[in-house]
Structure formats: structure tokens, C-alpha cells
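Following are the structures in question.
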Structure P
């Protein structure tokens, strides 16, 4: 079954929304592998800090079907699709990678570009699968992290209970 990595973020009622998201993803996909949760600055706008993590799920759903499931889940958590692209989010779930897919699948570009652009995506990937290779660059995530400019984004691991 394909491995799918999802980036999860929230800066509105963030503890509740992240916990609820994980509960919902477990109900949909079963077992999850999860990175630690990180607190990060909002990127692209002035706003409250985000909680972010990356999870891995196993599924036979197509990329388009996964995308539909995630949009429905975001909507159920109060996502305002009429809001500006860069703004507060009750819940933001992005497909980061699906196995070694490279290209556009059902309107989703894989791997997602922000994987190598944002610490709040790259570091959680390192924590989950640091020695595995990025599907496009064929370099390990940990190698990408070593080269990442860590001064450009605030990021700190936080204690987070999903109980």
C-alpha cells in the first residue's frame, strides 16, 4: 500500500483542531506514524503561531480521492475557503508526498514544493523518515535539513498529548 505523508497545521484553536484532526485521520486511515508537534511562526502573513506536524498514512485511495477526504476534513473543522490564501487556519492539511510520485496527479503537484521550503514541513519529515530519499532530488531529508537556513523561520518542538 502506498505511503502518504501529510502536513498538518493550525493557528486557530490549534490544540483542539490538531487533536481532532489526528482522531479523524485515524478513523479514516487506521494507524498513523506521527512526527513531534512543532510551534512555528505564521509564514506569508502576520498571525498567531501555528502548531505543525507530519503524519504518514497507508492507503489505496488515489491522490484525488485523498485530496477530497482532506478538504472535507478541513471543512468540518471550520476552514473558510473564501479567506485570503495566506491567513489564519483552523486546519490546513496538505499532501506532501505519495510514495516516489513526481509530477501532477489529479491536480496535486508532488512532492509538494513547501517540503524543502519550510522548516515546519522539512523537520517533521526528518524526524519521521530522515534517511529516506526525497522523490525528486534523490537526496535524504536529513541532508536537506543540514543545508536548510534555520535562521529564517522560528520552529520549536512542543510537548503535545493526543490523549
Structure Q
């Protein structure tokens, strides 16, 4: 039995009830779900176009939603841009739509650093301290932050410097 447009629309609405989707992602999911019953891709594209016209599916809304989700997860600017490009979104317009006042990357880097490392002091001996600093720096870089965002967090605190002088 061949798939009808109403079947595809209902499936698309079910997917949209859970979260935002990009138009390309929706087409891929509909093709996968109805692959046995579809004769061509035209019906998927038609249903997705109707959803866009009805305002139920929006690539801009999806991009802004993804940007908010990634920032809330603690992704830095590099990782955010990479992930959004992977999803077919323009990172600049997505961030502008999600955060009209902009993002304080330094504050976000401090928040991510604190969440991961809390108030853990650096080890007292120099070799261990350097290894720990490198580990923390790699973590922050893997989250997509530039060194300028987090290098100040890897410096010794005044308390640690006083302890070393003793």
C-alpha cells in the first residue's frame, strides 16, 4: 500500500511535537520511516513544503533552538559553529536569533570550568601541576573555547602562590 500525504504529515507532526527539526532532517526521517511505501521523494518534499508554509517547520527556529541547546550544554564558540554547520545551519544567524544580546564567552567558559573542576586546587609539585593544567586546558579546548577564554583560569590563585612562597 502506497503512503499518502496525510500519513506523512501525521508522522511529521509527531516528530515536531517532540522537538524542532530542520527541513532536511525531516525529509530524511520521513524517507526512512516510509521507505517501503514511497515511490519517490516528491511526496516527502511536498509535505515538508506544506509544513513550512503552515509555519509548523522552520529552519531558522530549529537553528536558534540548537544554538540555545548547545550553549546550555557548555559548548564554546568553535564547537557551537562546528555543530551548527554539521546540521546545515548558519552559526552566525542562529546565535543572533537565539541570543539577541550576544553571548559572554568568558563567563560561559568560567561556568563550564567551575562545573567541571569546582574549587579543586592544583597539585603542589610543579610536574603534577603542569600535567593538571594541560588536562584542564585540553578539556576547555575540546568544549570549543579559545585559549583566550580560559587561560586565566589555569593560572595559580593568590592563595596558591602564597602557599608556594612558604
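What follows draws every value from the coordinates through simple rules; no lab data is involved. All values derive from a computational prediction rather than experimental measurement. Cβ atoms are built from the backbone, for glycine too; each structure is taken alone.
Who wins on relative contact order in percent (Cα under 8 Å, 6 or more apart) among P, Q, i.e. which is largest?
Values: P: 30; Q: 19.
If we compare relative contact order in percent (Cα under 8 Å, 6 or more apart) over P, Q, the biggest value is for P.
Comparing FRET efficiency 1/(1 + (r/R0)^6) of positions 3 and 91 (r between Cβ atoms, R0 = 41 Å, to 0.05) across structures P, Q, which is largest?
Values: P: 1.00; Q: 0.70.
Once FRET efficiency 1/(1 + (r/R0)^6) of positions 3 and 91 (r between Cβ atoms, R0 = 41 Å, to 0.05) is worked out for each structure, P has the highest.
Given that helix-only ellipticity at 222 nm (-39500 (n - 2.57) for each DSSP H run of 4 or more, over all residues; to 500), derived from a single structure, equals -9500, which label among P, Q identifies that structure? Walk me through the numbers on the way to the answer.
Details: P: -9500; Q: -20500.
Among P, Q, the structure yielding -9500 for helix-only ellipticity at 222 nm (-39500 (n - 2.57) for each DSSP H run of 4 or more, over all residues; to 500) is P.
If distance in nm of label points 7 Å out along Cα→Cβ at positions 43 and 115 computes to 4.3, which of P, Q did it come from?
Values: P: 1.4; Q: 4.3.
The read-out was computed on structure Q.
Computing FRET efficiency 1/(1 + (r/R0)^6) of positions 11 and 131 (r between Cβ atoms, R0 = 25 Å, to 0.05) gives 0.25 for which of P, Q? Can you show the working numbers first?
On the way: P: 0.25; Q: 0.00.
Structure of origin is P.
Quick check: -0.33, -0.79, -1.05 is what I get for log10 I(q)/I(0) by the Debye sum over Cα atoms at q = 0.10, 0.15, 0.17 Å⁻¹, calculated from one of P, Q. Which structure matches? Walk me through the numbers before you get to the answer.
On the way: P: -0.33, -0.79, -1.05; Q: -0.55, -0.85, -0.97.
Comparing all candidates, it corresponds to P.
When mean count of other Cβ atoms within 10 Å over residues 35-42 is computed for each of P, Q, which one produces 10.1?
On the way: P: 19.1; Q: 10.1.
Of the options listed, only Q reproduces it.
Comparing distance in nm of label points 7 Å out along Cα→Cβ at positions 123 and 155 across structures P, Q, which is largest?
Top value of distance in nm of label points 7 Å out along Cα→Cβ at positions 123 and 155, among P, Q, belongs to structure Q.
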